[in-house]
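Read through the structures below before going on.
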Structure I
């Protein structure tokens, strides 16, 4: 129960920051260009640094085995969600992508690092890597079936590069200088506020008149993403041994996180329903404050 309260409090804190981002846009202190710049800072600086620093720890085989197990759990969850989109006959590419891909980096990193500590980000990086892999393969094919998969799009992402650098540091046991660690610690504190400000800017740019009209059509895909699909994953993950309890919590939070921002970005890129995608990202982000703590509690 203590962990559930920690996660709930962190989600409330993050929601307040989202509201601040909303107000920054509405008061014209933050515009679209500013939000794009913040996104670049998160994608290219703060999130990669958090991931790299999580690998700056002593090497042991238990950690390595748990990291590999986390990769397997992440692959299983993504494949499960894709199968569920087939079972429930979800046709809309935006809905399929929104139900399958989680905001594991933007939402997961600040939430899990605050609730479970930095070592948890070490294991979360596996889910983020798999999420990116499915984003640039499965999601691309969903939006544009004729599009060829470019493996360079996966390799060149900042998160992938950060994981590779982190693994190198982990295996070679290179120790970063104290001044570098001080800089890293300072930058890491930026990640949560910046990520939430960006999400707040997404909410601020929604037409609430249109949103109210579209809400009935958004309820079912939101239900899939935040409740049904994570619930099925939860039932299966409870079968894992208790030795993987921390991995179950980490991957459960990632799986139950709201729809990824990439859902909206790819919808715009491939001329799909960008407005619907943005509304789903915002709606799932707002209501995950209720659903994520429930799933952590049910996980036991």
Structure II
């Protein structure tokens, strides 16, 4: 039985919703407290048993590569200055997994970004995580999907029950019979009108993909601007083979959205053992005066 040990994290997109800061700083390394979004996603992968990670960079995102590269000079300086705890923090950034990079030379869509990883994943199934979808959960979401793959041995979409009317902003899974938290998926309806949503299961940035996805991407028709969209590919796959949607347990933050980022920072701060109580008191005091 094949286990999931590889992950691909595409970091394309211009970060338009987060301008002006994304003119200079990729949205994937904007901080949640003291750790970039992508740092949390890489840690999620490692906690899920992933040993090899490919980060697919868009143009102008070399600072991501810099973040995950070892800075021996800084680490040595911290050691000599008696700040070993900070040196250890730097060592942990790229410890625990082999991290490699690929570059998507042109913004030709999510499907094209996935194609950059074909040689890296080879004949293995792999986890896919978008670089601006942050997940908080007791059991890492990629690990939940990997466990579902152990049973189902097929392509799996990470979905989440979504009660709000803003479900229309997402791709929504059209599902059939259910096996535990897994549903046979008939397709994904992208941003449907509220009166035509096929379910309440929104697709939210985590997948397990089998290697046949690459041929399926190449056989997908390009859309607007000549882009290849992974959603179109997955829809085609749903019509030719078994694809499942897995309702994962956890909280998802849209880190390409300003309010999503603020929510993540506040909630991560509230969960902190170090200053969670201070944050609660600060919010109470501030809310009463504003």
Distance in nm of label points 7 Å out along Cα→Cβ at positions 29 and 61 was computed and gave 1.2; which structure, I, II, did it come from? II
Kindly point out which one of I, II the value 2.8 was derived from, the read-out being distance in nm of label points 7 Å out along Cα→Cβ at positions 13 and 229. I
For structures I, II, calculate Kirkwood radius over Cα pairs in Å, for residues 181-252 alone and state which one comes out highest. I
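helix-only ellipticity at 222 nm (-39500 (n - 2.57) for each DSSP H run of 4 or more, over all residues; to 500) computed as -10000: which structure among I, II? It would help to have the intermediate numbers written out before the result.
Values: I: -24500; II: -10000.
Going through each structure in turn, the value belongs to II.
I, II: which one has Rg and Dmax of the Cα atoms in Å, as calculated, at 19.6, 63? Walk me through the numbers before you get to the answer.
Values: I: 18.3, 56; II: 19.6, 63.
Derived from the structure labelled II.
Starting from the value 22: which structure in I, II was relative contact order in percent (Cα under 8 Å, 6 or more apart) calculated from? Can you show the working numbers first?
On the way: I: 34; II: 22.
It traces back to II.
Matching task: 11.8 is the computed value of mean count of other Cβ atoms within 10 Å over residues 69-76. Pick the structure from I, II. Please list the in-between numbers first.
Values: I: 19.5; II: 11.8.
So the calculation was done on II.
Every read-out reported here was derived from the displayed coordinates using simple, explicitly stated rules and does not represent laboratory data. Please read these numbers as outputs of a predicted model, since none were measured by experiment. Cβ atoms are built from the backbone, for glycine too; each structure is taken alone.
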